[in-house]
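Peer 1: So, here's a batch of structures to check.
Laboratory data are not the source of any read-out in this text; all were calculated from the coordinates shown. In this text, all values refer to a predicted model and were calculated from it rather than measured experimentally. Cβ atoms are built from the backbone, for glycine too; each structure is taken alone.
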Structure I
Amino acid sequence: MLTIFFDLDGTLLDSQRGIISSLQYAMSELGGEEPSTVELRGLIGMPLPYIFSQLMGETADVGEAVDLYREHYTTDAMFDAEVYDGVGEMFDELHRVEAKLYIATSKPQSYAQEIAENFGLHAHIERLFGSETDGTHADKTSLLQFALDETGQDPAKCIMVGDRQVDIFGAKNNDIPNIGALWGYADDSELHMAEADMLAGAPEEIPEIAFDLLGIETE
C-alpha cells in the first residue's frame with residue numbers, strides 16, 4: 001500500500017498571494033520596511049517565527065508579528081490562493097491504485113483544515129496534520145513523527161512530497177523516502193542541496209516517480 005504525505009503551500013496550493021500580503025501587512029503595522037515579493041517568496045513554507053526572525057532580527061517581537069500576520073491572513077487572505085494545475089490528475093491516478101493520502105503542513109491545523117475544505121482538497125485525503133497555534137509540530141520532523149505515530153504507517157512504505165528543504169529534512173529524519181516539488185517556492189538549488197531522493201517538475205509526475213521510488217508495479 002502506497003502512503004503519501006503532501007505539504008500544502010507550494011506543493012498542492014499556490015498560496016503566495018495571501019501569505020505575502022499578510023507578511024507585508026505585519027511588517028507595515030510594526031513600522032518596518034515592507035519586504036519585496038521576491039524576498040518573501042523565498043521564505044514561504046518556513047515556520048512564521050523563523051520568517052519574522054529573518055526579516056526583523058533575532059531580538060524583534062516575533063510574537064506580535066505572528067499575531068498581526070494571522071489577523072490579516074484569517075480575515076482577508078486565507079483563500080487568496082489556487083490549486084496547482086495537475087493536482088487533480090495526480091490525485092485521480094493515486095486513487096486508482098488505492099494510495100492513502102495525507103496533508104502534512106506547518107500551517108496551523110485549524111487554518112489548513114478550512115483551506116483544504118474550501119479548495120476541495122479534503123475530499124482526496126484521509127487526514128490533515130498541521131501545527132498548533134503555540135508552535136507545536138511546526139517543525140516538519142516533529143509533525144511527520146506525530147503523523148506516523150497517529151496513522152501507524154511504516155515510514156519505509158511512505159513518501160513525503162514537498163517544495164522546501166524542511167520537507168526533505170523532516171522526511172529524512174523520520175526515514176521517509178521523499179520527492180522534491182520543483183514547482184514550489186524553493187530556488188533551483190535548494191532541493192538539490194537538501195539531497196531529495198527524487199525530484200518532480202509537475203504534480204502529474206508524482207505517481208510514476210512514487211511508484212518507482214518504492215518499487216511498486218502498476219498495471
Structure II
Amino acid sequence: MFDSYEWLRFAHVILFAYWLGADLGVFLAGGVMSRPGLPVPERNRVRALLMDIDLAPRVALLAILPVGFQMALQWGAPLPPVAVAATWFVSLAWIVMALAIHFGHGRVPVARLLTIDLACRVALLAGFSFLAWRQWRLPGNTVPDWLILKLVVVAAIVVDGMVLRVYSGQWRLAMARFAAGDVDGGERLLRVRRRKAASAALVMWALVALAAFLGAVKPL
C-alpha cells in the first residue's frame with residue numbers, strides 16, 4: 001500500500017505531465033495562430049482554443065507548488081509545517097482566481113484580478129529567491145544543495161512565465177493593426193511575437209526539465 005509520500009510523488013508526476021503536455025499544445029496553436037494570410041476570425045478562434053489549453057499549465061503550476069513543498073517536508077527538509085499549510089491555502093485560492101479570470105469575462109472584475117495575479121507572481125518570485133538565499137547563507141544549513149538550486153530554478157520559471165505573459169499581450173496590438181487595415185503590419189507583429197514567445201517557451205521547458213531532474217535525481 002502506498003504511503004502519503006508516494007501519493008504526493010504520483011501527483012507531482014501527473015502535474016508535470018499536464019504542465020508540459022498542455023504547454024506543447026499552446027506552442028503549436030500559437031504557430032497556427034500566427035500563420036500569414038489567416039483570416040482574423042480564424043485567428044480569434046485559434047486564440048480562444050489556445051487560452052483554453054493554457055489553463056492546464058497555469059493550474060498545474062499552482063498545484064505543483066504545495067505538492068512539492070509537502071513532499072520536501074515529508075522527505076525531511078526543515079520547513080515549518082505552518083508555512084507548508086499556508087502554501088496549500090494560497091495555492092488553492094490562486095487556482096480559484098485563475099479559473100475566475102478564465103471563465104469570468106463580463107461577470108467578474110477581470111482587470112483587477114489580473115493585477116492581483118501579477119502581484120502574486122512577483123511575491124512568489126521574491127519569496128522563492130529569498131528562501132533560496134536564506135537557506136544558502138544559513139549557518140549550519142541542513143537543506144541539500146539540490147533543493148536550494150531547485151528553488152532558484154522555480155524562481156526562474158516564474159520570471160519566464162511573466163515574460164511569456166508580456167508577449168501574449170502583444171496579440172492585442174496585432175489585432176489593432178488588422179482592424180485598422182494594416183494587414184502587413186499586423187502579420188509582422190505576430191511573427192515577432194511568435195519568435196520571442198517560442199524562445200521563451202523553449203527556456204521554460206528547459207527549466208521545467210531541470211527542476212524535474214533535480215527533484216528526481218538529487219545530484220547535489
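Peer 1: When distance in nm of label points 7 Å out along Cα→Cβ at positions 15 and 207 is compared over structures I, II, which one is greatest?
Peer 2: I
Peer 1: Of the structures labelled I, II, which one yields 5.5 when distance in nm of label points 7 Å out along Cα→Cβ at positions 135 and 183 is computed from its coordinates?
Peer 2: Checking each candidate, the match is II.
Peer 1: Which structure, out of I, II, was Cα extents along the principal axes in Å calculated from, if the result is 58, 32, 32?
Peer 2: It was calculated from structure I.
Peer 1: Turning to a different aspect of this structure: For which of the structures I, II does the calculation of mean count of other Cβ atoms within 10 Å over residues 7-14 return 25.0?
Peer 2: I
Peer 1: I would also like to ask the following. So relative contact order in percent (Cα under 8 Å, 6 or more apart), computed for just one structure, reads 24; which one of I, II is that?
Peer 2: I
Peer 1: On distance in nm of label points 7 Å out along Cα→Cβ at positions 55 and 119, which of the structures labelled I, II is highest? Walk me through the intermediate numbers first.
Peer 2: Numbers: I: 2.0; II: 2.5.
Structure II gives the largest value of distance in nm of label points 7 Å out along Cα→Cβ at positions 55 and 119 among I, II.
Peer 1: For which of the structures I, II does the calculation of helix-only ellipticity at 222 nm (-39500 (n - 2.57) for each DSSP H run of 4 or more, over all residues; to 500) return -31000?
Peer 2: Corresponding structure: II.
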